[in-house]
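**Student:** Below: a set of structures, written as structure tokens.
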Structure P
Amino acid sequence: MNTNFIALKEWASAIEAFTDGRQIIALRKGGIHEETREFKLESDSFLFFPAYEHQKEHLIKEQYRHYVSDVMRRRAPDDQTFEIRAWAEVVEDVPIRDENQLKAIDDFHIWTDDYAQERLRWKRTQPLHCLLLRVHVLERPVTVYNDAAFTGCKSWIRLELPAVLPDSRPAMSGETFSRTVADIKKKLSEFESGN
């Protein structure tokens, strides 16, 4: 028996960083093909669906660029399947409206400053959503066959998967996760207080 799961489309290279415990932040504004053309958090938990079409090494900080080649090495150009390897719980959705606020959390994500700023400036009247995520890695990946519904610039897709997914483990220890969340919130509060 299959169940309908919601999945967030994210760069495959970013998913690698999430599953390695390198970051807990997703930055979202919404895709061109979103119904409202803005990001809406559709669920407090979701699977990660790997996207390959827009990820570019030059948009990722140099020390993390290997994630792009790592994921591309595992994927054949004509591959018609996708591996679901992780899911996440949203701990907080923090609206980012200012470049200085975004710079305050620069050490907590893999994207270059230029790319992060570009995301903030796109559709300037809408905030950039900074999702703080508790990521879990599946003990074994779940294979999904390609479907036309997965294509296009949109944040959310629906997946028909077995009702019971493999067990999972946190990508980051509870102590490290709590400390990272506190550090991010401290950086943002320092910015807000003008320190």
Structure Q
Amino acid sequence: MSSKCFIGIDLSGQPSRFTGIAITNEKGKLVHLSLSLGQVSSLFGIVHSICANDGVVAVDSPLNVPSGKKGFREIDRKLLRLGFKVLPLGSWGMQLLVRRAEQLSILLRREGFEVIETHPRSSIILAGCNYEDWYRCVSRYIFLPKWILKLDNRDAIDAIISATVAFLHGKEPSLDFELHASDGDIHLLPPGN
């Protein structure tokens, strides 16, 4: 694919668990959806083989953690104050996830991709939907095939939500709902009804 891509990655904390990858083209059409196992380098290879070096990647994971931080980052506390649920950084699983996210973002940025952090669950709630009607909120912004309505895999759904956030960040910045803090930024779908 030669045009700019917008990629959503629902990253797993371990290579033996599925990572969801969704990619839209610059017109907002879903062109790739997969569940992949493997090391960060193989996940990067999937994205790079489809998108060359031009795109925005929204990753469902903290991308950076202040040294020694075990509880919540300031940006996480902002989400909590808005009523969203996030996990503290101290658990073993979160530490593995953050380590993989840092490795993946280094590879992607080195190749020219813009990498942003997102939180699909908070995105879909902010947009006025839930996981039963997620399609309604996402299809406001990107084109999805009808068979997606039957999709019930949370990793794949979160990847699609993340790709939608990447698309809005790159193509419709006025619709990119971004929370800022001293220790990071999180991008979400815009508020809905």
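None of the figures in this text is laboratory data; all of them are computed from the coordinates on show. Everything quoted here is computed from the prediction, not taken from an experiment. Cβ atoms are built from the backbone, for glycine too; each structure is taken alone.
**Student:** Of structures P, Q, which gives -11000 when helix-only ellipticity at 222 nm (-39500 (n - 2.57) for each DSSP H run of 4 or more, over all residues; to 500) is computed from the coordinates?
**Tutor:** Source structure for this number: Q.
**Student:** Right, another one. Looking just at distance in nm of label points 7 Å out along Cα→Cβ at positions 23 and 183, which of the labels P, Q belongs to the structure with the highest value?
**Tutor:** Largest value of distance in nm of label points 7 Å out along Cα→Cβ at positions 23 and 183: Q.
**Student:** Match the computed value 15.6 of mean count of other Cβ atoms within 10 Å over residues 127-134 to one of the structures P, Q, and report its label.
**Tutor:** This value belongs to structure Q.
**Student:** Could you figure out which one of P, Q the value 1.01 for Cα Rg over 2.2 N^0.38 Å was computed from?
**Tutor:** Computing Cα Rg over 2.2 N^0.38 Å on every structure in P, Q gives 1.01 only for P.
**Student:** Here is a further query. With relative contact order in percent (Cα under 8 Å, 6 or more apart) as the yardstick, tell me which of P, Q scores highest.
**Tutor:** P
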